[in-house]
Structure 1
Amino acid sequence: MPRAGLTVDRLVAVAADLADEIGFENVTLSALARHFGVKDASLYSHVRSVQDLRTRIALLAGGELVDRIAAAVAGRAGKDALAAFAGAYREYALQRPGRYAATQSRVDPDLLAGSPVPRRTAELTYGMLRAYGLEEPDLTDAVRLLRSTFHGYCALEADGAFAAPREVQASWDRAVQALHVLLEHWPRESKA
């Protein structure tokens, strides 16, 4: 019988908080059990494994991230939507480092199938990019460019890797502006 007070949702929420404190890669069932003052075995009636727990953290975090981005871009288009999208993404990555790391982890596609998070993320991202007149395969290429740029910048910033005297926010703003110009002038793939 599951221990009173422990639910899957509560375990995942606490594990996500723990990820922000100690790092996503350090979240284990043992660490979570210690937090609740229970034996590891008590958690197995709620989650199958540490991978199951980490997948649930990734889905929780992905949902939080897409909710923030959706709220930020609502009613915006073009450059304003891109800047709002980028800002919400960066803010989440810096404020919730463990959760953000979870969103970057590879999750079994079969486990994602039952979650609305990937679909909502794709709809929001592709919707924003369609304002630039992009269609496939350019949409996919643009999504990959944005994700790589945002993730790379956030990872470097979180690690304190920007040592130049220029303010980090100013560089971020210029990067977003440059992405906007690129998206407006996207080199269309020639159809041979």
Structure 2
Amino acid sequence: MKSTKAAGRYAQSLLDLSVESGELESVKADMELIRNTIEGSYDLELMLESPVIKPDAKQAVLNKLFSTRISKLSLRFVLLITAKGRESILGPISQAFLDQYRAHKGIVIARVVSASALTTDAKKALITNLSLSGNTIELIEKIDPSLLGGLRVKVGDQLIDASIRRKLNDLKSDISKNKLSAI
């Protein structure tokens, strides 16, 4: 899915409008639904990007898909984007909106990769430790058995790698260096 500066500008406009109208939470839910629907349907994505399909036909499809599932504000926005010929960036707009929503609310995403599923207590402890910066933390978990144990946490551009796999690789590297220095 392509991303453009225009997507960010449209998302910011929608964010401002939804805050002003008091519909921020419902619009956020709508943008999640739109993003997931577009990401989940290759045919829909192709249709939105197609220059051959007329805007009226695209509006009809989007109206049928979303008219009963999203708020009136979000539906009007989607139809306006389509009328302006920008429907090809509807997916990036919805993602940009969600990113801007998180920034507006002070929510930081922490991506956690662990060898096995984290317990509820481990999740709470991790969120508590990461929340010391004053931000609200949203955990996104992934399981990777190749880590052998421990976990990797990425918050923004910071990576904390406390995995057994990394420690074994470090040990292997240290042993290799010591063999070379002994020669």
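Rule-based calculations on the coordinates, nothing more; no lab input. This is a predicted model, so every value here is computed, not measured. Cβ atoms are built from the backbone, for glycine too; each structure is taken alone.
Here is how the numbers come out for the structure above:
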read-out	value
Mean count of other Cβ atoms within 10 Å over residues 59-66 from the coordinates reads 15.8; which among 1, 2	2
For 21.0 (mean count of other Cβ atoms within 10 Å over residues 83-90, calculated) the corresponding structure among 1, 2	1
For 3.1 (distance in nm of label points 7 Å out along Cα→Cβ at positions 19 and 163, calculated) the corresponding structure among 1, 2	1
Origin of the value -21500, where helix-only ellipticity at 222 nm (-39500 (n - 2.57) for each DSSP H run of 4 or more, over all residues; to 500) was derived from one of 1, 2	1
Parent structure of the calculated result 35, 20, 13, given that semi-axes √(5λ) of the Cα gyration tensor in Å is the read-out and 1, 2 the choices	1
Distance in nm of label points 7 Å out along Cα→Cβ at positions 67 and 99 - highest-scoring structure of 1, 2	2
Computed 15.2 for mean count of other Cβ atoms within 10 Å over residues 75-82 - originating structure among 1, 2	1
